[in-house]
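Just below sit the structures, each encoded as structure tokens.
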Structure I
């Protein structure tokens, strides 16, 4: 059943006059008459009573009219939705994140996105950096907020944050009250950290920090979430090197102490698949890039 025929039927049902209906449709009368006849043949019953002076709906036509309106309205709605999705105004954005990103700028980006695209939905999944990389590559995620040790094949990325690591120590630790500690004084401690599979960027960075200080860390626990690592430290089960943003969380049972070491930086990234053509994702990428650039420009001007 052609949409054009339904639209012609609706206009004629409202005008009940072939000439006026044709004028409203901006066509001549013969194509209108042919389309109505074809629709009646398709339905198998007349939709209009015709005379030399009057056109009126048959009972079949009267019953068909509200259904035709509903069908055309639904098709118009479907077209509008598809167009908004194609333009990036509507759709579903699946994003991954590691817990620490909630303490950085991820919430700001999400708030800006919601204001700019109120009809779009965002699905968040808390995953390790390694899991996010695999999920972005496979298409399960559109993008992610994660830690990367360097460029990753198939992915583009933006640097979100570059901050110092601090030592996370149990509150009962002898160095918990210190203002600053050297990394090498932690050589005999047991470390709580992510495995390389879970977060390759973090793992390689911590191993490198310790190696520059002349030791390889003894790992007592490997975890998948920052909060888990900090809570294990709070229970006295090890120490951890964590990004500075965690020092402002107010978590009990731990102390965060400055590290005296060169190049002890935690890098946070926003990454997405290089070949993606998802319009909603591309709008989000532009938003993140623009927001980061504006912050850099403001910092330089200050």
Structure II
């Protein structure tokens, strides 16, 4: 099934919602840095101000006492904790299993979310075949390269419970930053954390790989991730980050939600760190960005 998505229409919706204040978009100040041989892109934006944090309830507009009984904002389903404050946030339904929506706190133009249509699916659950299928369908339907990312559990950077992936434009090769699997300029020993990575070209071409193929690859990476974390039983929740592009998929085991007050989601582990203010960048520079990543994940070197 081919998903028909009008990318220009998405951008028009995005800009309109930003102008109306429905989404909180502030173009980021972008700074590049290489620390310990690992490339970083810091995106500093006020877009993150007001973003609900993990386990924080959604805030509603002020209501009078008689109305206070039903004070919860409208969300994407009865089990959802992701606010649906405007009909134009919804772009389309994918495979009848997922909703493609515009993120209310975007760091990119556009910055999309792929939510499970079943609003009771939870972020601590690993990716399912349906999740992979929907994400792959979207990535192959957009006219420019994007990636899908998944923060599995609060420890891995999730702030909402309703199961979702982010859909985000790939870094512009001309920008001076790219993810380490896309370059030979980053030596393997300079990646500060343990990970499991699979390039699709090793077995398939982009045109022949199927969602079932991808899911099989993901299950293999997840097994490796569990082993790295010492989770031998299949039942324990496995905190990990996943990034999926049209060329590769990576799984990163997570052991800590923060390191001296600094944290990162999937994009952050891959070097694209999202910040609200300059002081956070100053703090990161003091800590050492690569050291931070080694402590959020499993350090690649024993001395860390």
Structure III
């Protein structure tokens, strides 16, 4: 339902209103937003809040399907029936097809979907709705040659809904934290947890490069780490903010501290964050930090920061 789109920011309020509007008709929809913002959830919500909620919702997560799997699905769809979870589903008469990460489709499959969207949009042939999600705007993807021209032209006619990254709506974080904590605690049989202001403050300050998906994973770990009713953040979050808070406290109290150690800690965290932001691209990281690549690599070695290839081992 629409209430499952959590948050109090103006952006989320607009998304809820738009989803409510789209659930009241059968127009095809294009949902755009970066990885992990909840595009699939919004797509499902539009279907579940409509008068067709009891009709089939057929989800395709195209980023994890290989070429043959997509071909088999399309073969079935062209005959009006598909198999999902060992069940045969009639893909007409009010069904909704949710195509997640459609830009991951091959051009061959994109062209086949163009034909199907046209045929299934004809209500005389049963009628079906398409909700398509993409990580980037269709215009940008077309320029990058990731969208076949006919497919691009078709999705450009869809109703449009955009979801901004979590870092642009940080006021939603506390509501998402409470929602996920309650949801996960119930799932694992833990009682109601108390989440203190300091924990929320730490979570709000995070960059959340993988958006709501990353936040949910952290809350999942936090609930499992919790002792009794106490909500415990993962050590890596506590270490970072706790160490910086300790440094600031020592300065305020005029206590002695190891300057080199403290500065190394802060510098290491900054470099790690920037590397993560640019997916461990050292050239872009160095440019962002205003240093040379050689200097960046020297500091990475000195501070014990692993390069991307070492992290994957």
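Read-outs: derived from the displayed coordinates by stated rules, not from any lab. Just so you know, these numbers come straight off a predicted model, no measurement behind them.
Quick rundown of the values:
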| item | result |
| --- | --- |
| With log10 I(q)/I(0) by the Debye sum over Cα atoms at q = 0.14, 0.16 Å⁻¹ derived as -1.17, -1.33, matching label from I, II, III | III |
| For helix-only ellipticity at 222 nm (-39500 (n - 2.57) for each DSSP H run of 4 or more, over all residues; to 500) computed as -6500, the structure of I, II, III it came from | II |
| Winner on Kirkwood radius over Cα pairs in Å, for residues 49-224 alone once structures I, II, III are ranked, highest first | I |
